[in-house]
Structure I
C-alpha cells in the first residue's frame, strides 16, 4: 500500500485526528492570545514587572515540550486539559514580547502630540498605542500559532489526541506511513495557518 492508498483507506481516522488537533490548538491559542495581549499591555506600565514577566516566559520556552507536558500530568491528569495548559504556557513568549515591544517602540512624538491634545493615558492606549502596535502583535500571534500547531503533536503523548497520536503510533509500530501522514498534515496546517495570518498582518500593516 503506497502513501496515497494509505491516506484514502484511513481517511475517517485521519480526519477525526486532524479535527481534534485543530480543536486543541484553537482553544489553546484563544486563551493564549487573550492572556498574552492583556499581560503584554499591563507590563508596559511597569518596567520591573516587564522584566520579570519576560524572564518567566523565556524560562517556560527553555523547558522541553515533552517535559512540560509530563510535569502537568500529576497536577491535571491526562487528556486535553494539560495539553491546552501546556500550549498556552509555551506560546506566551512571542505574544507577550511582541505586544510589549510594539507598544513601547511607538514614536514618542506621536504620544506627546496626543497628550498635548488633552487625551488621557487610557484613551492614548486604546486609540493610539494598541492600533499602531497591531502589526507587531500579529507577528507574535502568527509565530505563537505556528509553534502551537507543531508542539500540539506532543499532546498525543499524554492522551489528548490529535495528529501526534498517528506519529507516536507509527513510531511504536515501525510504520513510516503513519509517521509521514501525521508529520505532513501538521506541516500543511502550519503553512496554511501562517499564510492566512500573514494576509491578516499585511492588511493591518496597510
Structure II
C-alpha cells in the first residue's frame, strides 16, 4: 500500500488501500466530539484522488488539474524537523506538539477549556484521561502524547478518509511518496490537502476553511 504524489496532479493510491469517508460528530455548540465513519467506497486496486480541489467527481480525480494549471509543488519536508516539535510536561504525560502539521480540526479544545489549560491540571487523572482522548482524535497528529518517553498512538485502521469540506485523513501508517521519489516519514496520522490551496503541500494546513472549500 502506498500513496504517490504526482507532479501537479492527483494522489495515486495503490495496493488496495480502503477508502472510507468520515465526518466529525458535533455538539450542539458546534464543537467536534468524535469521528464517525461511513461505509467504504468501492475502488479498484489503484485509483486517483483529487488534490487540486476542482474535480467534479470528488474525492476522485477527473483531470481538472490539467485544465486549471494546478500548481502542486510540495512545500512540506519529508521528515519532521526536530525544531518544530515542542514537548510540554504534564503530570504522567508529555504533550508533543508540531504546529506545522495542524489542520485546525478543533478537537484540542472546547468552549470551556483547551489542551494547554488541561495539561496544567493533569495531576487529576480524570482530566488526564480526557486530555488523552482529545489528543488521540487529532487527525493530523499535530498533537500527541508520550508516557514514560514512549509515544502513545491510537489503534487506527489502515485507510484513507475524505473529510467533508476538508482534507484526506490518512491513518495506519500508509507510506507517502513525494514527486521526487522521497518517502515521507511514515506516521499513524496524516492529513493531506485536497482543496489545492495549502501552503504546506502535500499536507493540509487548514486553508480549506479559509477558502470555503466544498465537497
Structure III
C-alpha cells in the first residue's frame, strides 16, 4: 500500500472528518484514481473500524466519527467515480426502521458502515410500512433488505414485511437482515429472514457474507 493510501486509512480510523477529504483530493491530484482510493484506503479503513468495534476497541461515538469521515471522503470522490457513488460493488441495500418505531441511531450507524463497506444504500428512515419496503426493493433493484426494531411491539412488522415481499414475488431475489435490541436469532428464524446483526458491525459482516453467497 502506498503512503498516500496508508495516511488516508489512518485518518479515517482516527475519525478525521476534515483530513480524509483533503487527503483524498490530494491523492487524486497526484494521479490516483477515485476507485483505487476507495479500494485501497477508504474500504480497508472501515474494515478496521468494524473489527475494532466488534472487539470493543472502538465505541459508537468513535465509529460514527470514522463513518462520517468516510462519507466526507466519498463526497469529494463521487463525481470522479464511474456512477457517482461507491459503485454499489457489493449490491444495493434497502434499509429502514419498521412501522411504528421511530428509533434510528443504530440504523443510521449501520447505513454509514454499509456505505463504507461498498454497498449502495437506500435509507427509508423510520416508521417504514411493509409496502414501502416492497416498493423500494422494486424501484432500486435491491439485493438486501435491512430492518430494524427497538420495540417488542413493532417486531411483528418485520414478519409482515417478509410476507409482503413474498406476496409481491420479490422474496427470492433479496436477502433479509434484521436487528435491534429485542431481536434474537430465534426470531430471525421464526420469521424466515436470512440473517441477524447483534450490532452495526455484525450487520455489515452478515450483509457482506450474504452478498458473497
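What follows draws every value from the coordinates through simple rules; no lab data is involved. Treat the numbers as computed from the prediction; the structure is a model and nothing was measured. Cβ atoms are built from the backbone, for glycine too; each structure is taken alone.
A value of -26000 for helix-only ellipticity at 222 nm (-39500 (n - 2.57) for each DSSP H run of 4 or more, over all residues; to 500), calculated from one of I, II, III, originates in structure I.
Comparing distance in nm of label points 7 Å out along Cα→Cβ at positions 35 and 115 across I, II, III, which structure shows the greatest value? Walk me through the intermediate numbers first.
On the way: I: 3.4; II: 1.4; III: 2.2.
Biggest value here belongs to I.
With respect to distance in nm of label points 7 Å out along Cα→Cβ at positions 139 and 171, the largest value across structures I, II, III is given by I. For the read-out relative contact order in percent (Cα under 8 Å, 6 or more apart), a value of 26 was computed from one structure; give its label from I, II, III. It traces back to I. Out of I, II, III, choose the structure whose coordinates give Cα extents along the principal axes in Å, for residues 43-122 alone equal to 52, 30, 27 when calculated. Answer by label: II. When Rg/Rh (Cα atoms, Kirkwood Rh) is computed for each of I, II, III, the one that comes out at 1.00 is III.
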